[in-house]
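Colleague: The following blocks contain the structures, represented as structure tokens.
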Structure I
Amino acid sequence: MNVKDAQSRIKARIWQNIAKSGEQFSMVPHDTMETLVNLATDAALMELDDGLGDVIEGYKESMAIAPAGEEGEKTLWEGRPFLSIGTQYIITSERVRVIEGVLGKDREDIELIRIQDIDQKQTLRERMFNLGDITIRSHDDSKPKIKFNNVRDPETVHEILRRAVLSARKQYGLAYREEM
């Protein structure tokens, strides 16, 4: 189930509960009721996402999962899509990693020095939740384009990734040159 489906189901459940409650809301304008239901839906989604984050952190601690990376490699940012437990995004000082799966795992790595372009996109609704998508284009043969979907605070993540790419290029003495 995606975010829009969850939002629709929660909103429908709230309207059903209002109807079943027997309370008289006829004095409240419909626009005001719609706004209240939307606010309650958004709050429920945010709470659900926070709960999922707590579950994932507890699972990592119980399994004693070591942080991503090798010696000298530092984790700069770690996150997941909004309302997801099966996908994890990690930016380290050397690579970008996408891990998918709950029981079985599929891991895709892109070295920072292979990244060509980073784009960020937010819809109006995503801006309300401070969510967004980050698209990474690289010289990686197996997966030249990776998308971080519905990450929290996408501007910060975009900037962390941009600075990490610049730092990696500087560390290896690489410069990007465009041909006109």
Structure II
Amino acid sequence: MQNSPQRLEKFLSRQARKRHLAHVWAAVAGLCPGMTILDIGSGPGLLAATYAALTGPTGTVYAVEPILAPAEPARNLVHLAQDATSPITLPVPPDIAFLTDILHHAKHPEAILAAVHATAPKKILVADYDAAQSGLIGAKPHRRLPRETAKTLIENAGFILIAEHDAPDEHYALLAIRKT
């Protein structure tokens, strides 16, 4: 599938409307300078660019998206054009993997979480639209990943849930650590 200008504009517009959430996810995850981040389903990379700015010149953000290259390149932002269900090879294990607004799109979310687990992140942050909310913002409720389903997927993938948050714009955020 090729990137059309209309498709890119759609992705940019959608991410621009929710770019403020990158700061929410960063705060929940404890993001700090120097960290290595894996951003799954980064789209055009507006949130990934925010993470790159927050991790500073000593940090690195790996943005995984099958087609789209980051719209805002940064020296510490690396685009990996691949499917998130495939093994992801990084030079070092990430400190954290972000899976934000991606699992509700996936036919096989367990495969994405298995691929992420294989990269050996210390933590993961799963944030998605809350199926218990009205659906006025983002995905319609019937297309959302229920929070309890997300928790089960996270635990089945080899992570332990350590924090759960209600978040802006009809989201929830789940923070988990890798089982030892």
Structure III
Amino acid sequence: MEVVAIYGSPRRGGNSEVMMDTFLQEVNPSDRVNRIVASQLHLGFCRGCRSCENTGHCVQKDDMSQVVEFLLLADRVVVSSPVFFYAFPSSLKVLIDRIQVLWSRKYLLKEEMKPKKGFLLAVGATKGKKLFDGIILTTRFFFDGFGCKYSGECVFRGYDKKGEIADCRECREEIRQAACSFLG
């Protein structure tokens, strides 16, 4: 199985990275994991030029071509991210916006895409009731753009200090159980 793990935080060793690493511990050793750290990619923002609607390819020549390859080959896609102002961090949002190229291939150019499943891990510092509403909706549409079925999420409120979620045994267990179910 091909697993794509998208790390959304610009901070290494933070809560969302701890969550992703906990999730990935449940991957079968024979499976391949392609890790994408959004903040370390060289990506231009989507220019809205609409060229991909006719060609199926982006005019920009950057790291997005490798991301596209990984996503097309994937069987499972996992996104892990902190919440910044009720949204994704900007580097991850740039990657999500650039999925327009695959959306165009799927919906306008009618390209068949390998079916896959997607999962969201998210963490936020506040305890707001609607803290995750925006990123869950964005993730659903992101996944849909490349034939990925949204299959659930683990979200945790009230974690702000770097890596502190590692001390929450219940959180780690919930993530492990979700991973077993999702990856099985």
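Colleague: As an exercise: relative contact order in percent (Cα under 8 Å, 6 or more apart), calculated from one structure in I, II, III, equals 29. Which structure is it?
Modeller: So the calculation was done on III.
Colleague: Here's another thing I want to ask about it. Can you tell which of I, II, III yields 21, 20, 16 when semi-axes √(5λ) of the Cα gyration tensor in Å is derived from it? Provide the component values of the computation, followed by the final result.
Modeller: Values: I: 40, 20, 12; II: 21, 20, 16; III: 27, 18, 14.
The read-out was computed on structure II.
FYI, it's all coordinate maths here, none of it is from the lab. All values derive from a computational prediction rather than experimental measurement.
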